[in-house]
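There are structures below to look over.
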Structure I
Amino acid sequence: MERKPSRVRRIQWIAMSFLTIAGIVNYMDRSTLSIANHSISAELGLSASQMGLLLSAFALPYALSQLPVGVLVDRFGARVMMGLGMFVWSLAQLAGGLVNTLQQFLVVRVLLGIGESPQFPASAKVVSEWFAVRDRGAPTGIFAAATTLGPGLAPPLLTIAMLGFGWRGMFILMGAVGIAISIGWYLIYRNRSDGRLAAEDLDYLRQDAERDTLNQRLTWPEWRNLFAQRTTWGMVFGNIGVIYMVWLYLAWLPAYFEHERHLSIAKTGWVVSLPYVFGTIGVLLSGVIADRLLRGGMGALASRKWPLCVGLIGGAAFTVPAAFTPSVPLAVAYICAAMFFVQMASGSAWALVTVVASRHQVASLSSIQNFGGYFGGSLAPLVTGIVVDRTHSFVQALLISAGVAAAAAVIYLVFVTKPIGRSAATPGADKDVSVVA
């Protein structure tokens, strides 16, 4: 294995620091509505079903934005697209503190979803550009850990902000923070194609690679060809199970502890953080496990798929007893375990993208996968709100989530069996893309 050059190492640290911080802010911004659920619904007079609609209003435009944004990231790079996306979503977040009606809030949440859409396709793009294939699992786990660090930090920090400045002040504060980070990212980060790399830098980055696609632009036939792949569709439908469970907990966990388990707002702010601590461990371990399996001789695809499937089954298995136990401590423990496994699946899903497609296709494939996940997963808040309104309980909502996750594991096992192929018109179409850097 080639020694990692100091310049590449420095760029990696800068990129991963920004991706992690931006991802944390991304998920904290998504969490503001669920943290302020009770206060907002009381002030604006919203029912559980209306809150479910408001919570889902982010996810659907986020999902629909994935298809064009992946192509844009592959063509224009992560520097421009992530910087612009963060700036837009932060403005929307700030505007959330100024709304007065459900309709205004819906518009703000739609803009938030559109603005946040480049974040994770761009993150996958950065990892594929600045890390060798055999080293991509760990950094993928790191940027994916923002999906648990953000929601984990959100309850205590946002609760403090809300108690100190009100829910409107909390929204405005988070928007201002995001705007500052977006400017810093654009000024400091550079795409791999922007700089001149030494020979030793390129030798490291091209490890395990059959060819380099640095200057290759994604073509329309190549993008269209992604939809002709069985693996692509397996990732699309399988990711629904990941996102459905992740989004259910993200959107409704504070309300679950307040209404189902009768905890105070202050206590809920701290209790909700515990599952995300375990989720962070799960998503970080997903990358470490994947890299070790790959170095131990397992194929690149299999080393990502098996932790993914185990995570989905584990998440479903622990969600079921969480729904039925009368004990609050046991409910917290079961949800912590479920969050560990489902976040291990989430990290593995992102790691899977970086090894099954060419580097110039990574953002497009990841956005297609994310589109599928959020198109189906966006139903979780709405379905949960309807179920809670009709049953006055979260039990059935949790059981539905477990069933969706278990079905997703089967989809990954059956359909995701080989790397993404290239169209016949693409140079090197006969090569195995799982080892392309």
Structure II
Amino acid sequence: MAELSVHSTAIPGLLVIDLPLHGDARGWFKENWQRVKMTALGLPDFGPVQNNMSFNATAGSTRGLHAEPWDKLISLAHGRIFGAWVDLRKGASFGTAVTLELGTDKAVFVPRGVANGYQALESDTVYSYLVNDHWSPEARGSYTYLNLADETVAIQWPIPLADAEISAADQAHPRLGDVVAMAPKRRVVVGASGQLGRALLGLLPDAMPLQRPDFDVTDPATFAGVPWSQVGLIVNASAHTAVDAAESPDGRRDAWAVNVTGLGRLVEVARRHRIPLVHVSSDYVYDGTVESHTEDEPLSPLGVYGQTKAAGDALVATLPQHWIVRTSWVIGEGNNFVRTMASLAERGISPSVVNDQFGRLTFTADLAAGIVHLVSTDAPAGTYNLTNGGPSMSWADIAQRVFELKGRSPSDVTGVTTAEYFAGKTMAPRPVHSRLDLTKLTAVGFTPPDAEDRLIEYLSQST
């Protein structure tokens, strides 16, 4: 009796599984799908939700070739087939074919976009398949097909197709030269109109932008308009970031509505459809009492905004496929601290700037590039700090450097304490130290440029 084993094929992701048959005089028993054992051997944890069966009354019954918009695990309950699979996904392996005779002692994992066809070699063959999405009439519009008799792929069917039982629909499928390849699942960027969202779309030009007013995480109805079953990645760059306003009664409700309740809806969509989720978090989840924060430091937010971000992190961490990206002091397109200081320098204004909060700037180009790196390299799920590199600086230090780069004297910027700056104003408590340790990030192959280098480049491009 063969041991349970998983084997790769010439088609990327198409796997053949040897299934042990435990038999006696009564018949046999097999574990047709065993999640723990099979995933340990390399089968994807594809999350089947529906089991379909096909009965083939006579040898020569032939079906296919259908590339469906979901993954499936096929096997036999009775009989024997000649199976054929052709990669119809966009990419270098398009048109690659694999064939195999299959009995009850084997199964095949067929990834989304790989066309599947078979010919019954025995009467009363029972073909079974597990799929990870529910079939619906609308789903047929996402199928891709290939003609069983395609001359380019040239599958050598054991029973000639002229003698086989084939449906009229299968006979009408296109040849390979006319096949529209199945595109990969879409990536979506939530909060696409923000500073980080725009930078992400620059690196992910095929991503679907989701942004207000068309998509609002606080409105459950807007979720119904997104074809989530065809989404392969969610990057959540949306957040309620009005830190000081969040301390007011209305602001508290708004912050929780976006950063927790709305995010919770995204998490549940990701869980239901098995979509990896990237979520952008904040240095405000820490109290700032240590000079450098690692990812495993216990969360200790000081204000409402930080509390909502910490709660959101806890929600995202319940997903098996997630990346929580903690960042700080973000600078990108639009209004931000660096541009404000540059404008003041150009207009001859000498500001007072806080000198008792310390951290590092994060430029959105590098934040977006780091996120894409985590996803494209399939970095282990978990939390990653992601800022630019270099030493910690206070806001006043950064303002003075901007003034210097703009030809003004650094002494034109006056350093003041947080308490002095916010005297008489409503303010949220802020972490004194916001420096995030980047060791874990660099260990997976991404080393951000120093903030100083990016600051010089940013100012040269924005003037």
Structure III
Amino acid sequence: MSEIPYPQLRMLIDGEWTQGTGSETLAVENPATGNELARLPVATKADIDRAIAAASRAFASWRLTAPRKRAAILHRAAALVRARSDTLSRLMALELGKPVAQGPAEVARAAELFEWHAEQALRVVGEVIASPSGLSQTALRFPVGPVAAFTPWNGPGASPARKMSAALASGCTIVLKPAEETPATAIALAECLCEAGVPAGVLNLVFGHPAQISEQLISDPAIRMLTFTGSVPVGRHLGQLAGRYLKPAILELGGHSPVIIAAGADPEAAAALAVIAKFRNSGQICISPTRFFVHASHGERFTEALVSGAEALRLGDPLDPSVDMGPMIHARRLEAVDALVRDAVARGARLCTGGQRLNRPGHFYAPTVLSDVPDDAAILHEEPFGPVAIIRPYDDLSDAITRANATDFGLAAYAFTPSSLDAAEITAGVETGILSINHFGGASPEIPFGGVKDSGFGREGGAQCFDGYLTTKSVSHLTRRA
């Protein structure tokens, strides 16, 4: 399998690229081969203290930097990101296993997030409140302060870009802990921001042991806010920490996305789109479509089309431009998915295709389609986070909506229908933060992104993109003499 040089891994603390003060390192693995790519420095307590101090000190001046200047830096960084699309795509192929042909789309999304937040920085406004004569009342918006941010391995470009740009554009400083599995992509984005002119201390990157870093960051009085994207269990833990220290938080957690294929939909067309959306990133996406509720009149046609599409996917070296699907991130993720599939089959589910690890190096799992999955199967209640599609027939739309809501998740949902009446019923009835009708989009920078129920709270993107990063100060000013 061909590989490209993988960069030296470093942390960014107070404007300095550093190995830190400790000697401990972690292995970063190529999931397509199982080979070690590099060693990642582990931050010590002193390193994290230094990053917090740098973010706190830099906040005093960064918060006063003109929004247009902050925006200009982000626009320059976006241009650098776009210029390095090939390098970033190859880094994601190496450390995540994302097919290199799919990398440019995530790189473009990262650049768009920089640009969106840059433009929104120019639109932060307060309010003038109607008041009696001689009294001026206003509500003003100010950056909350230094931010602790945590991003997952499955979106190594887009997720760090979202949190970096939101914090910086709003006038906050940030200490970011990207995923230890995919550090080089986040480092490359930070390099673009530094080259674009972000001052020392405004942006800091640390790596290491997540529990230690999160406890130290969130408990420090200098850190004013938490933003996290990741699993529900970790989100619960960090939410408890934030509550203990009275820190506001944005938590974007897991999903188990339903897809409703209505009676009037074209099942083959929906299946063709579903193959692309379901198996992108090997299904390791929080908004990946997973539970397909298909009208009984379309069940056989949709299943055949989805199975045919899944079996036509080319799996292999993610650095090969012709590959459609790469490996899963690590053996633990693969084993968890396989256990869910085996449990479903043991309980009576029909395995239409896939359902096995591929006999080759790396963590490859075959694209899998299950049907006739019983209600007590664990996969209907636990997020599979892998290349598995579950098909369940229905007769009545209201029943499909009820079953779509029958999990603790509520991040994303999808529907295919030409009927405006069906669309209205689905919109009103499905419990979700994001609903896409007749397509599998829904994560663009201009719309708010986040979930309900166990999928978290708070929103990123859209006009609400700074809600967690800004505080409101009410000012009541008596302007007449007593």
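Please treat every number below as a calculation from the coordinates, not as lab data. The model shown is predicted, which means the values in this text are computed figures rather than measured ones. Cβ atoms are built from the backbone, for glycine too; each structure is taken alone.
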FRET efficiency 1/(1 + (r/R0)^6) of positions 95 and 199 (r between Cβ atoms, R0 = 35 Å, to 0.05) from the coordinates reads 0.45; which among I, II, III
II
Re helix-only ellipticity at 222 nm (-39500 (n - 2.57) for each DSSP H run of 4 or more, over all residues; to 500): value -11500 computed from one entry in I, II, III; matching entry is structure III
Using relative contact order in percent (Cα under 8 Å, 6 or more apart) for the comparison, can you identify which of I, II, III gives the largest number?
I
The value 1.24 for Cα Rg over 2.2 N^0.38 Å, derived from one of I, II, III, belongs to structure II
When Cα Rg over 2.2 N^0.38 Å, for residues 231-310 alone is calculated for each of the structures I, II, III, which structure yields the highest value?
III
